[in-house]
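Nothing in this text is a laboratory measurement; each read-out follows from the coordinates by a stated rule. Bear in mind that the values here come from a model prediction, so they are computed numbers and not experimental data. Cβ atoms are built from the backbone, for glycine too; each structure is taken alone.
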Structure P
Amino acid sequence: MMDREKLKKYIYKCENIEDIVTLSKVYERSLSNSNPVVYAEIDFENKLFDILKHKIDTNKISWPDKISGVLHIITVPYNSGGHTRLCEKLADIDADLLISGNEFVFDGLVNRLSTYFRNVYQIETCSVESRILAIIHRCAMYDNVILHIHPNDITTCIAIGILKRCDYSFSVYFVNHADHVFSFGKSISDVVLHISNRGYQIDKIIKNAKYKVSFIGIPIDMKEMPKLKTDIRNFLMSGASYKMKPDELYSAPRVVQSILGSDKKNKVMIIGAKGSDYWWWSTKIKYWRRLKIHEQLPYESYIAKISIADAIIDTLPITGGTAFTESYLNGLFPIGIKTAISGYSPLDQIKLESVCNDTFQLHQEVQAKLYKEVKIIHDPIRVKVRFNCALRREYHDVPEVLKYGVNNVNALCNKQKPYLGRQLFKEIITMRTISYKIKLKIIFGLFDSIRTSLEMLKKLIDK
């Protein structure tokens, strides 16, 4: 039977660099449902980078001259969601951006990023080793490297890990934008930049962490204090699909059912859910006229949807982060349920145990205080000041206003095996140096066998 410890041994012994990267991504995915939850594997990363330093031929690199300055690295930018906009808000016109992933990026998105950065670079080569060498070459030019990478971007981490082992002098700042899940990159970080109090709480349980920490927050475009509606009929919930998947304690569909069931005039719109999100099906069937579900939308379309809503419901069990506060600033009444995850916004302090119609009001003095605190935490100018302070090694502690809620670091642990996903399934099947016997042990030993079998069947049908 395959387990994570055996998987790590296969990674350490593997001779093929592409297969090492694939197996490392498998390891990251296997940790998504770990119990207790694992957020970083510093010892694993260090051992892996020590091994790969002797496997990757750094003599192939034409070592560049230092140009100083700052290089931001993003795995893949997106048109929607807060991840790419966070990168843009931390940009400087004299800083550069490297897109390190191999997914296709639309020219329009690259052009948009070019308005924030001096230069935007992409890596054209496809092979893993060539990508690692290209990232090393680019990073070697700069004094400071800012990571906005995906949690599973082991390729970028390998490149920086090897460069650090070549005694190059530079600093790495890790923007912890996905602090609710496991992420590669903590071993190579000099400073971890937190967007929430939850990130701070998680740092306390990470073993062998040697980096400094500093709070920056989530930058959100500020407006005048919003005039919240009192006659609330149109509700909005927006966020990534997985943030709305129910767990044993908290259920977004149950909250929506409560709202729709309390008054026949109430309507709810969900943005970010997928058609395959089975947890919404029964609610949609029951309230098919009054419940509208959309997949992720481009930012402009999302803002247009906000204009027809009266209230924003924060996603649960995982908070929506940017969307919740941004919608509040656009005049939507903020509604949230207390969960075991908090510390992203001052709006946590008005969250409730349950939802009922007579709770949709805020006294004027509470609203004024709330807006002031939101501005302190989320104003892009203040976020940028805190970011620049960190670059000067002047660190900020998490503000007290983000410490209202409960943070259970094991809130997202799951007894079920994680889902493998089609892309990673394909990468496992195409590994060159791993036998099919081991591949099947990995697929069925570490992941949900039923969903994986359906993926295999679909792949055969596609052929």
Structure Q
Amino acid sequence: MTNTGTPAVWLDQAGSRAQQYFSEYSWGSVIFLDGVNTLERYSTGYQGSPTASPVSNVRTGSGTAGDPYTITTVTTLGSSGVQFTQIFSYVNGDRQILKRWELENTGSNTFNDLRFFHGGDSYFGGIDSARSWYDANNSMVYISNDSFAATGYMGFYANPATPASAYFAGFFDTGNIQAAAGQLSSTADANYRDAGYYLQWNRASLAPGARWAVEATEIWSDPGALQVFAPANDAVVPGQTITRSFSIQNFNAGSDVNAELALNTLPAGWSASIVSPASPVALSPLASQTVVVNITVAQDANPGDVQDIVLSATAGGVTNQASLRLEVAAIDFAISPTALDFGNVTVGNTAQQTISLSNGVGSLPLDVASLIHSLGAEFSLTADTCSNTTLPAAGACTVTLQYAPTQVGAANATLTFPFTAPVTTTRSVTVTGAGVTAPPVIPTAAVPVPIAGAAGAASLGVLGLAAWLGLRRRNKKDAA
């Protein structure tokens, strides 16, 4: 790692060590603090002369799962008052690197329309030609070449708590140009190219004292034409049940495969099962398939426990696999309610309800990123004090949702709270409601009835039907 944060990576493949970025250091980050204003654009060095000024560059850790090797690089971005910290972590023997970046505004100016890019020019497996792909299931850009005996795929994907805003995978120089201009095209080129890839993250503003954290994983799979993709590692709590999506893909362009799926055996109290599809799975050339897995954390799991959920795919006697790493965390916050039901709401009317998030008493500060939602046309956020905030111990925030049905029938959505410290994870709230028609209005008929006048003479007045019927019932009772 250079002092400005440009990395180099080597991987042992087929008995030799191969660099994974072209010319060793053809990788890095670009930061825009003011939209696409190039006067507020900074880089770690690959995309031109480094404009991030080094402060410190330190390696710590022993390489174990509980104490990974970590390189922390701290730089400043010109005279902006923004400190840029990059943290890369690696567990010895793994084939992945956890990457985290933090932008902290230590100055007095508010920055708007921030954009952060990371990527570069690959040299995957020592070969300067690769296909490029995008896996929407895990929001991953990745590349593959035709040397399946030595390589699998090289990929890059954001943690769901800090989802990427755009991506690029294809000819490396196109990616460089797009990153330098401030916007990726969200395209992937499956033809063989001198390939590279990028991810892009956006944030609306960064006020004085605010911090923006982004987390992603870069991964290199085992060799083979049949490949397995795992979702991002996550933090869980004892007794929690989660659903995660893996993927499998046939990289062979000339033949079908039938993949047998299996999960690893877990310790007592933990469980995992494949929800769909049924095994074996038929994959045509270059085709992929989502694999949905349900996982339950042991009720007696302890904070700090780490458990890998391993999905294996076997075809033709060859097995490949990928792991989702779950770490049990001492999380002490509460979301209420965890499921929000508006019930029946008349079409054309609106209803509002509030969700609260509270940090535990004595807990570490809780960093909340921008809320993630797929609310559709009928649900909307009308108030939000949770996004991009830090809750102190015993602190709280609220979100108000509105339901305005436009048609009869059920509606549903999901609102996700993303957390970036003290752990990076997400928690989701399901939102439901039903649009109904208004009850029919029965008009009150006007009926002429005789009414005694003041002098006792009969006169004709008008009473409502209900009043007239009541009058008749009263007269009948008096007569009886």
### Task
Work out which structure the value -1500 belongs to, where helix-only ellipticity at 222 nm (-39500 (n - 2.57) for each DSSP H run of 4 or more, over all residues; to 500) was derived from one of P, Q.
Q
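Consider the structures P, Q: one of them gives 5.7 for distance in nm of label points 7 Å out along Cα→Cβ at positions 52 and 348 as calculated from the coordinates. Say which. Mind showing how you got there, number by number?
Values: P: 3.3; Q: 5.7.
Going label by label, the one that fits is Q.
From P, Q, which structure was P(r) over Cα pairs in 20 Å bins from 0, in percent = 20, 48, 19, 6, 6, 1 calculated on? Could the numbers behind the result be given before it?
Numbers: P: 23, 56, 20, 1; Q: 20, 48, 19, 6, 6, 1.
Traced to structure Q.
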### Query
For distance in nm of label points 7 Å out along Cα→Cβ at positions 236 and 420, which of the structures P, Q scores highest?
P
#### Entry: Value 18, calculated as relative contact order in percent (Cα under 8 Å, 6 or more apart), assigned to which of P, Q
P
### Summary
Across P, Q, Rg/Rh (Cα atoms, Kirkwood Rh), for residues 28-123 alone reaches its greatest value in structure P
